[in-house]
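Peer 1: The following blocks contain the structures, represented as structure tokens.
Derivation of every value follows stated rules applied to the coordinates shown; laboratory data play no part. These numbers come from a predicted model, not from an experiment. Cβ atoms are built from the backbone, for glycine too; each structure is taken alone.
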Structure 1
Amino acid sequence: MKHFINQDMLAPNVMTVPVDDGIASEFAELAGADDPGTDYHVERPWLKYSDMRWISARTERAFERFESAFDRLDVARHVRDYVDLDKKVRFFTGFLHTRSDCRESNFHVDWKLTNNEAFTLLVPVRGLESGPRLAYKQVTGDVATYDYKRGEAIIFGDHFVHSTPEGLSEPPFTMLVLYFGTDKMEHWGKLLRTQGFQCPLLRRPDGEFLRVDPQKGPSGPGNDVEWTAEAPKPQALGTPGNLSKDSA
């Protein structure tokens with residue numbers, strides 16, 4: 001069965017799992033850096049809604065830091081039964097998400113119509129003192145909240161509608177975000193709808209690196225984005241196709 005309902009959260013394709021908090025904490029210094037250096041890329045999406053900042057890998061050396069965290073967190077085992085695999089769950093990319101001010105909620109999905117071939121992991125790095133939460137929509141249509149916890153990650157796949165709640169976080173809250181999933185290239189086009197517009201360096205399902213201009217999206221053989229009527233191309237590039245306001 002590819003899809004599932006979390007009965008405690010009453011939401012689709014989402015789970016919470018215990019993780020080693022020490023691994024996520026390794027990113028605290030990088031998260032607080034005003035200038036993370038040339039190995040990293042800084043993106044500030046959706047300034048209309050929030051002051052969020054993403055720090056992702058620009059070089060393979062920096063990428064290895066995120067991939068090492070993925071391997072040591074040992075979270076691939078939690079999604080193996082849902083992902084179409086040849087050999088192993090593939091790590092695609094990761095970044096740090098920091099915010100202190102959310103002026104307006106922006107309910108969206110990370111993955112749409114991918115049949116759970118990719119998952120997102122969120123785990124706190126710093127700033128839990130501010131009581132950060134994740135708002136999400138239940139299958140009933142009600143909005144509920146998840147409280148981030150030290151030593152716990154939330155993992156979700158297709159059609160999990162979520163948003164940062166409105167409000168201030170003091171001190172700023174940072175989480176480690178990891179994308180991972182299938183190792184079969186036949187699914188890559190639909191996965192690029194999300195991650196092809198976020199980070200400049202990705203690892204494809206076949207293990208090869210792909211360099212991307214987040215403002216233009218992916219290019220080159222085997223990297224065509226599969227837009228559909230249900231998951232259309234965004235009006236402005238540089239905005240992930242599935243991350244549109246109030247999508248459901």
Structure 2
Amino acid sequence: MRLMESLKYVICFPFNDKYAKKCLEIEEVIEKILDLEGRKLTLLAKGTDSIVLSLDEKYALKVVRLDREISLLKEGMSLYILERNFKKTGIKIAPELYSFSKYHVLMERINGISISDFIFSASEDELKDALRSLLIYSLKLDSIRLSHNELSRPYHHVFFIKNREKITPIFLDFGSSTINGNNSNFLQISSALFLSKSRINERITKSFKIDEIKQNKLRELLILYKNCFKKRCMQEEIEKVIEKILNIIFRQES
């Protein structure tokens with residue numbers, strides 16, 4: 001059964017007769033995994049390479065744009081690895097994955113607060129707990145050598161979920177990710193939050209009392225971590241560097 005004409009215009013973007021063959025291929029993939037009749041499908045986001053649709057406000061369906069020659073297999077595989085890791089460790093780093101192909105990724109829709117909004121609305125204690133968790137989660141990504149590669153600009157890639165008194169970070173959009181990558185997630189997110197020049201950085205450094213002296217110490221330690229990460233140092237050596245970094249950030253030690 002073919003997709004309803006109205007849904008075709010939503011899923012196949014930008015709709016144009018010259019992309020008819022590709023649109024048909026995408027339709028066939030979607031029809032195999034989803035019965036869309038009578039379901040609510042709305043646009044969440046429109047990117048350079050893909051669009052993201054909300055399905056029944058419960059699922060997020062990412063679909064390749066017709067005018068882009070890219071595959072979503074890499075993103076799907078990254079989420080699959082994180083799904084397996086979640087089942088093993090109980091630490092949820094990314095949305096739950098349901099299915100994927102070169103044309104689509106069907107995953108859990110995350111209803112959270114973007115890092116930008118959270119930082120300016122959180123209390124001091126909430127900010128401290130949330131950012132500590134975020135750094136720990138980025139280290140978890142490093143430990144399985146899965147590089148997100150966009151965390152130096154975390155604004156659309158990190159969300160926080162509030163469950164009662166617990167605040168949990170979630171990483172989104174693994175379209176640029178690499179498996180067995182050499183880019184450190186911890187290094188990227190630490191630099192963005194504590195060393196960059198931005199409104200977010202101003203809010204954080206003021207809250208955590210991170211002055212220029214501490215920033216210089218952080219830079220030195222992050223270089224040590226970067227070298228350790230690339231050389232795959234012993235875990236004990238890495239943990240010592242991480243402990244010093246976290247002490248500077250969270251204990252306001254000089």
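Peer 1: Thinking only about distance in nm of label points 7 Å out along Cα→Cβ at positions 171 and 203, which of 1, 2 has the largest value?
Peer 2: Largest calculated value belongs to 1.
Peer 1: Check the numbers for relative contact order in percent (Cα under 8 Å, 6 or more apart) across 1, 2 and tell me which is largest.
Peer 2: Largest one: structure 1.
Peer 1: May I pose another question? Identify the structure, out of 1, 2, from whose coordinates distance in nm of label points 7 Å out along Cα→Cβ at positions 19 and 219 was calculated to give 3.4.
Peer 2: Traced to structure 1.
Peer 1: Which structure, out of 1, 2, was percent of Cα pairs over 19 Å apart, for residues 11-122 alone calculated from, if the result is 55?
Peer 2: Label of the originating structure: 1.
Peer 1: Could you tell me which structure in 1, 2 was used to calculate Kirkwood radius over Cα pairs in Å as 19.7?
Peer 2: So the calculation was done on 2.
Peer 1: Quick check for you: by FRET efficiency 1/(1 + (r/R0)^6) of positions 83 and 187 (r between Cβ atoms, R0 = 30 Å, to 0.05), which of 1, 2 is greatest?
Peer 2: 1
Peer 1: Suppose you compute log10 I(q)/I(0) by the Debye sum over Cα atoms at q = 0.17, 0.19 Å⁻¹, for residues 99-210 alone for every structure in 1, 2: which one lands on -0.84, -1.02? List each step's numbers first, then the result.
Peer 2: Working: 1: -0.91, -1.07; 2: -0.84, -1.02.
For log10 I(q)/I(0) by the Debye sum over Cα atoms at q = 0.17, 0.19 Å⁻¹, for residues 99-210 alone, the value -0.84, -1.02 is produced by structure 2.
Peer 1: Computing helix-only ellipticity at 222 nm (-39500 (n - 2.57) for each DSSP H run of 4 or more, over all residues; to 500) gives -3500 for which of 1, 2?
Peer 2: Derived from 1, not from the others.
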